[in-house]
Structure 1
Amino acid sequence: MRANQLVWLCLLFLLSFPLLAQDEPTLISSNTQIGTQIDIFEQEIFAVSGDLYNFGTEAYTNINVYVEAFNEDEDLIGEGFGYLVNACGTALLDYVMLPDELQTFSAPFELFEDEEVASVKVTTEAQAVEFAPRPDIEVVGVYEIGSEEVVMLEWIDDDVMIYGVGCDDRVFTELEWRQYSIADNDLISVNHPDASFVTESMLRQSGATMITQSGEQDPTLYNRSKLTFSPTSRRAIYQNDLHTVLSTEPDGSFKRLIHDKLHQFSLKGFLWTDTPGIFLAYYFGLYGDPVHYFTGNIDGGLLSARLENVTPSLTVPGVTPDGIYAVVGNTIDEVTGYYLQSSYYNTSELLFEADLPGNNYPAPIVIDTSDNRIIYFVRPVDDIPTLQCWSRTSNSLETLTPLPFTLTTEARAFTWISPDKSRLAISANGTDGGLWWVDLLEFDNCS
C-alpha cells in the first residue's frame, strides 16, 4: 500500500472511532495468522487475523487492534491497525464486547522493509462501558452445539448433521464444515461431500463463472453464483452472470433453464423441501426489503408463476413439500399476519394475525402429513426470538419455547428440519451467532 493511502485510511479510522483508551484492556489475542486481503483500492495487502477474547469483567467498545511486524532479528519492519469483523470481514463499528466473549479481528499492515515477517505483536486499545448482563432465559428442549457463525446445514440422517461456518454470502465450498452427532455429542471437522465436484472443468462447462457476452471466465462470479447441490437430487443449481437460474449435472453438463430475466433481483439462497429436487429460491437486498421468490424443480422448470408475477412476502417465505404453496408474511386487506399463498395463482388464505419479523428471521418450516399440516415459526415475542407452531387441525398458534440468542438487523437466523421431523436445527450468524438443536418430541403442542 502506498504511504499516502495508509495515512488516508488512518484518518478515516480515527474520524470514525474516537480513541478512549483503557490502559490495559483485558482483551487477549489468539489464533493469529498472517495472510493477505484486498483493500479499498483493490490492492493486495498484508493482514493479521485472529480472535480476541474478553476474559475480564468489563465490557468494551471502540476496540482498536494494532499490529507490529518483526524480522528474525526482532527488528520492527512493519505496522498497521485493524478492528473486529464478522465472518464476512465487515467491520463491527458499534460492537460492545461483553465479558467472556470471543470475536474475530482483522488488521492490515504495511511493511516498510522488504524482509520476511518472522513474528507479529498484537496490542489493543478499547473503551470500557457499562453494560446490562444478559437476562437468563429459561428454554425447553433446546441444546447448544456451538457459538460459531453457522450459515448452512444438512441433515445426514435423523441424528447426524453437517454444517458450514463462515460468511452467508459465500458458496458452500468457501465455508468450514463440521459434522455433529447428537447421540454421541461428537463434533469433527469434515469436507462437504459435494465439494469434490466443484472443479475448474465443472465451472467452465456449466458457465457458472463465465461472462456471457465475451465467453471469458471470471472467478469473482463464483460466490455470486450461489452454486449448491440439492440434498435430495444429484443435480446442482446456480445463477450465471445474467442472474439466470439453471441446474446442471455434477460435471457441469446437461444444463437446464429454470428461470431467467432476474438481473434486477438479489439472490439470497435456496430452501429445499423433502420432496426430491423441489426448492424455493428467495431474493432480497437489505434488511427491510420485501422478499421475492419462486419455486421450482431442479430437474428443470417452474412450479410457481414467474418471480415478477408472485406477490412478494415481507418475511422469508416457507414452502410446502410439493412447492405449490408458500407461507408468507404480508398485509392483505389491512390484516397483517401469515398467509398460505398459492405460488402459481397468487391466492392467499390467512393462517393467523401477527406482528411480522424482519427478513433476517428464518423461513417457516412446513410439515405435511396425511391428516395435518404443521408449521414451525421462529419470530420475536416480547423482543425475544421464540419457537412457535401452528396446526391445521387446531387452527391455533402455540408457543413452544424462547430461544437463547439475540438477532440484530445485521444478523440472520436459519432453520432446518430433520428427515423424521423430530428435531429442528436453528442457527444464527453475527456477533451472537451459534447453532442449536431442538427436540420437538419434548412438546405436546402441534404433535
Structure 2
Amino acid sequence: MHNLDNYLNYLNRYSNFSEVYFSGTLANGISFKNGSLSQVSSSNSSGYAFRALDRSISFGATNEEEWSIVKEHLDRVIENSRVPGRNKLSNEGVFKDKWEVAVKRKIEDMALEDKISILKDIDQILIEKKIPMRILSIADIRQKEILVNSEGTEIEGDISKVAFFGVIGYYENGNFEQRFIQLGFSGGYEALEYWDLFNTISNEAEALKRSVIAKSINPGYYDLVVGPEISGIVAHESAGHPMELDRILGREMSQAGESFIKFQDMGKQVGSQHVNVVDDPTIEHSYGYYKYDRDGVKAKKRYLYKNGLINEFLSNRESAGRVNLKSTAASRISEWDKDPIPRMSTTFIEPGEYSLEELIEDVKHGIYMKSYNEWNIDDIRFNEKYVGLEAYILENGRIGEQIRRPTLETTTIKFYSSIDAVGKDLKFFAGTCGKGDPMQGVDVWMGGPHARLRNIYMR
C-alpha cells in the first residue's frame, strides 16, 4: 500500500476528503461457435483511481506508476475539485478489513484444455439435440482491490468469478427461436456443479425446440403464474433501476433515463402487500457479491419495496449526501477507471409461503410463463413488456400444453398490484447490467420465486 499512502497524503494536502483506489484484474475467456474454437483471450489490467472533495467531488484515474505522470493526474483531480458543484458525501463509519470470495476450485487450477473440453461436451449435447446455432463461452476473473481514504478506511478485497454464456437457435416449419443463457458465480470452478451445467443446457435445448412448434394463445384476460426468471427480470428492471437514487435525482436523465419514482414518494404504494423486492450483495457466491462497496461502506440487504410500499433507495455516498441520508452501500464500478455510481447487485422478489403446485391449483384459466426471450421497458421504468419462451396453458389447476410467445404488456404498478400469492422457492439468474456514460456493465444476479398474478391481459 506504499504508493496508495503516498498518493493519499498528496491529495490530503489540498482536499477536505480524498480517496485512492487500486485494482488489478486477470481475465480469461474462451469461445466456441458452431463446434469450432473461435476465441481464446487473456488480459491483465490494473490501475489507480482518485477522488477528491473541496468545492465539488472530482475523479481521475491512471495506469501509470511514474510519479511525474501520476502527479499530473492528482493535480488535475485537485484542480477540478475546486470548481463549484456537489460537495457533500454522506457520513459513514470507518472500516478496516480484508475480505475474499470463498473458493473451492481455484480459477488458476483450471487448465485451458479442461475449459475447451467442457465447451466441446456442451456443444456435443446440443448437436445431439439438433440445435444448429450454437455460441458458447466460459470466462473467469481474479481481481484484487485496495481502497484507502482520508477518513481512515482501509479495505482489501480478493474476488474470483466464473461465467458461462450461450446463444442457441432452432428453426422448424418456418419458425425460429433463440435462447440467451447467462450464468454467473462468485467463487471458483465449483460453479459448474452449482449450475448443473450439462443438464441445464440439455433442458434449455428441449424447451427451445418445443417453443418453435407450439400454438399461440387467444388474447384475453388470464391468471398468470410467472417463474423465477420472470420474477427476476421484473425485479431488476422495475424495482432495482427506478430505486437508484442518482436516477431519481436526475443524474442519469440523459444517459439511462429517469424514474417514475420521486424522492418524496417514500412510503407510496406500488404493489400488493405480498410484494417484497430486495437487493442483497451479501448473498454468498452471488454474481454481484461484495462485502464492501466501492465507497468502502459495508454491504447490507436492502428492501426496495416492502409490503408493496416504496421503502429504501439504492445509493452511494455522493447521492445519499445530496439528500442528507446514509448510503445504502450500492456504490459499484465495472472497471477501475470508472466513476462509482449506485448499482444493483442481487435483486429479487422475496419468497413467500406457497409451493408451485399450490399457486397453480387455484387457477381455472391461466398461463404459466417460465422463461422469456424478449423484454422491453421505458426510460422511467414504468411501461414494460415480457414475451414468454417456455410457457404453458393452465386449465383447472393443471399444466397443459406448451404455448408460443405469450406476451405481457403492463405497467410496474399493475404487475406488482396484481400479485396475490408468492412461492417459497428461490432461484437466481445472471446478467450484465448496463448504465452510465461511459457505459458500465456490472455483474448482477436477478431472480425470485414463482408468483401468481390475477386477471392480467395477455396476447
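Computing relative contact order in percent (Cα under 8 Å, 6 or more apart) across structures 1, 2 gives 16 for structure 2. In terms of FRET efficiency 1/(1 + (r/R0)^6) of positions 105 and 289 (r between Cβ atoms, R0 = 30 Å, to 0.05), the structure with the greatest value among 1, 2 is 2.
Sorting 1, 2 by distance in nm of label points 7 Å out along Cα→Cβ at positions 33 and 273 from high to low puts 2 first, with the largest value.
Of the structures labelled 1, 2, one was used to calculate helix-only ellipticity at 222 nm (-39500 (n - 2.57) for each DSSP H run of 4 or more, over all residues; to 500), giving -1500. Name it. This value belongs to structure 1.
For distance in nm of label points 7 Å out along Cα→Cβ at positions 129 and 433, find whichever of 1, 2 sits highest and give me its label.
Values: 1: 2.1; 2: 2.9.
With respect to distance in nm of label points 7 Å out along Cα→Cβ at positions 129 and 433, the highest-scoring structure among 1, 2 is 2.
For mean count of other Cβ atoms within 10 Å over residues 81-88, the calculated result is 14.8, so let me know which of 1, 2 that is.
Of the structures listed, the value fits 2.
Structures 1, 2 were shown, and distance in nm of label points 7 Å out along Cα→Cβ at positions 89 and 121 at 4.7 was computed from 2.
Rule-based calculations on the coordinates, nothing more; no lab input. Quick caveat: nothing in here was measured; it's all calculated off a predicted structure. Cβ atoms are built from the backbone, for glycine too; each structure is taken alone.
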